[in-house]
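Derivation of every value follows stated rules applied to the coordinates shown; laboratory data play no part. The model shown is predicted, which means the values in this text are computed figures rather than measured ones. Cβ atoms are built from the backbone, for glycine too; each structure is taken alone.
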Structure I
Amino acid sequence: MIVRNAWYLAAWAEEVCIKPLARRICNQPVVLFRSLQGEACALIDSCAHRGAPLSLGTVVEKGIRCNYHGVVFGCSGVCAEIPNQQMIPEKARVTKFPLVEKDEMLWIWIGDEDKADPSLIPDYPFHGDAAWPNTKTMAPVASSYLLIADNLLDATHLAYVHGNTVGGANPNVHMTAKSSLRLTEHGHRFERLMCNAPPPPAYSACVQFAGMIDRWQEFDFIAPSTVLQYSGGVPAGADRNTAGAPRFDMRIFHSATPATDDTCYYFYSVANGHDVDDPKATETIFDQVGAAIVEDKLFIEAQQQRVKELGDERLFDNTADAARIMARRALRNYNKRHNPD
């Protein structure tokens, strides 16, 4: 199920420049570019003259020029110029998609433009916060976008998929974690606390702990497909709110954008909050999280293949699925509110 009346992350702001960028979003071909005046624009990636991709075009003073026959379209989608022709037909326009630049991200709305409420876009001020230096990337994933949040909110998989990275080698730590789950305005918050646990390899690669730690994981799910994560650890028994070094703090922004029914773009940024003056520390934790996402991607893509082949009617839920189930319910409720038909 692709929810069309929703904001999806189209690109990191830094990705989009005067060189056109092609993306497929919600089964629609989209071209992203910046005008020569710096405005970020999103149009259907097909010229209204003979259908050629505008992503093969060139940004010029009046907009983007189709390099097949030279027709130019402005950021509004209206044709601004036809070579050797003064009269511009009313039909000479292409679909424009609402695009909002916020927190170093570009958010696109594919559905009904009249329902494109920018207040629904998640807030994430940490991208511009010097106290949280971060690195951003995007991984194409051959699965439904829904499986990304499913995976993030299924915390017990850390014990088996990520033993050598963010999970740690002791599965019991995750099976006995204290957890809580509560509704929020646009989704829910899922919290986990693992007391007196060994630091996982990803933490140890960044911070040298002398012994056991108390770990926390906080996940804010925002429908339809964004998860804001804050994870960390302090020496066992220490007060998380006041403990100094050694401590580990990490924020991850996750958002999945549907490309097609069974492919997506997985955008994520990783922020280092434990050694903010050392670029190497930010690079290290980004590499550790990246290794974990490679591990996730292997399972998610294989899962997609099997579910597509065999269906999901035979699948069952267990206790650890509570956060995932609540996220799917929040998605359905969002869809009812914004897609009533």
Structure II
Amino acid sequence: MIEFVADRDEGGQRLDRLLRKRYPALPLSRIFALVRRKRVRLNDRHGQGSDRVEEGDRVRIFPPPEILPLFDSAAAPPASAPAPRAGFSAPPAGGFSVVAEEPGEWILLDKESGVPSQPGSGIAPGESLVERLWTLRPPRGSFRPALAHRLDRETSGLVMAALSAPALRELAAAIRDRRAGKSYLALAAGRMERPEGTIRLRLERVSSARGGAKNLAGSENGVEAVTRWKLEEQFAECALLRVELGTGRMHQIRAHLSAVGHPLLGDDRYGDFGLNRRFRRDFGLRRLFLHAARLSFPGLGSWESPLPPELVRTLEALRRGGRE
């Protein structure tokens, strides 16, 4: 018999998914068979795959002898979880710094531009933000630290991550219910005719000619998307904006501002490529000018991230060229 008691991070999960996480070497078909043949008990009754397991629940498994080795081999930590390394605000993997942390609950990171949020196609092992986080805060039990939201690879700034399953559920709910506050600083091409505005254009995810996906703004088949902006500083050819999201869609700020004729400077997917080349030459802008500058969660706090030095230098060069 195999027996365990669900810990805090495992509470609220389906029984079949919990077994898959606990015993990754065990094929899903085997898990289904164990449940179907009533070889899994949850507390004092036969467990169903859809049952919710709560903290403190006792799970007992009565596997046939031929699959017992699968449980033994699965007891080792997942191979994808890197070993712990020393360091706090500047982990060996680099790419981010730690802004604030509630030990065992959540950790707030300040991500550099060029670091992808999650693993994916074309991303080397260990390169993503969440994998780098695992080197700093290794997995505890069956839970691996997870990002509560994402930033585009080219975007810098504040990202909240959960260090426990309950914290992840609470953070995700705050974001989903729009109780979390997020604002960005963005440098957009052109002159803004008003001091502030709201963009309401549906976004449809389509394949990009340059590879990957992008959002097509204004499509009847798209999903609702709302972006609010406020003018912070107007220059001759561009404007510094404070941007807030009414919805959270992929590339939303970039797609919306491009659709209304104000693409972000340094944007290699939605931007003005000729203007990007000129700003790279004249103002030293070598990345997307989009920074997640403020983040707040109810009951946790509110934080700000200063503009990275390379974006500050671009603004200083623009100001020397003449502010309007």
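The greatest value of distance in nm of label points 7 Å out along Cα→Cβ at positions 10 and 274 among structures I, II is that of II. If distance in nm of label points 7 Å out along Cα→Cβ at positions 58 and 242 is computed to be 5.7, which of I, II is the source? Value 5.7 for distance in nm of label points 7 Å out along Cα→Cβ at positions 58 and 242 corresponds to II out of I, II. One of I, II was used to calculate Rg and Dmax of the Cα atoms in Å, for residues 146-225 alone, giving 16.0, 46; which? Of the structures listed, the value fits II.
Given a value of 0.50 for FRET efficiency 1/(1 + (r/R0)^6) of positions 162 and 258 (r between Cβ atoms, R0 = 25 Å, to 0.05), calculated from one of I, II, which structure does it belong to? Here the read-out was taken from I.
Taking FRET efficiency 1/(1 + (r/R0)^6) of positions 2 and 290 (r between Cβ atoms, R0 = 25 Å, to 0.05) as the criterion, the largest value within structures I, II is that of I. Given 1.73 as the derived value for Cα Rg over 2.2 N^0.38 Å, for residues 34-105 alone, which of the supplied structures I, II does it correspond to? Only one of I, II returns 1.73 for Cα Rg over 2.2 N^0.38 Å, for residues 34-105 alone, namely II. If relative contact order in percent (Cα under 8 Å, 6 or more apart) is computed to be 17, which of I, II is the source? The read-out comes from structure I.
Looking at mean count of other Cβ atoms within 10 Å over residues 234-241 over structures I, II, structure II comes out largest.
Comparison across structures I, II (criterion: Cα Rg over 2.2 N^0.38 Å) gives the highest value for II.
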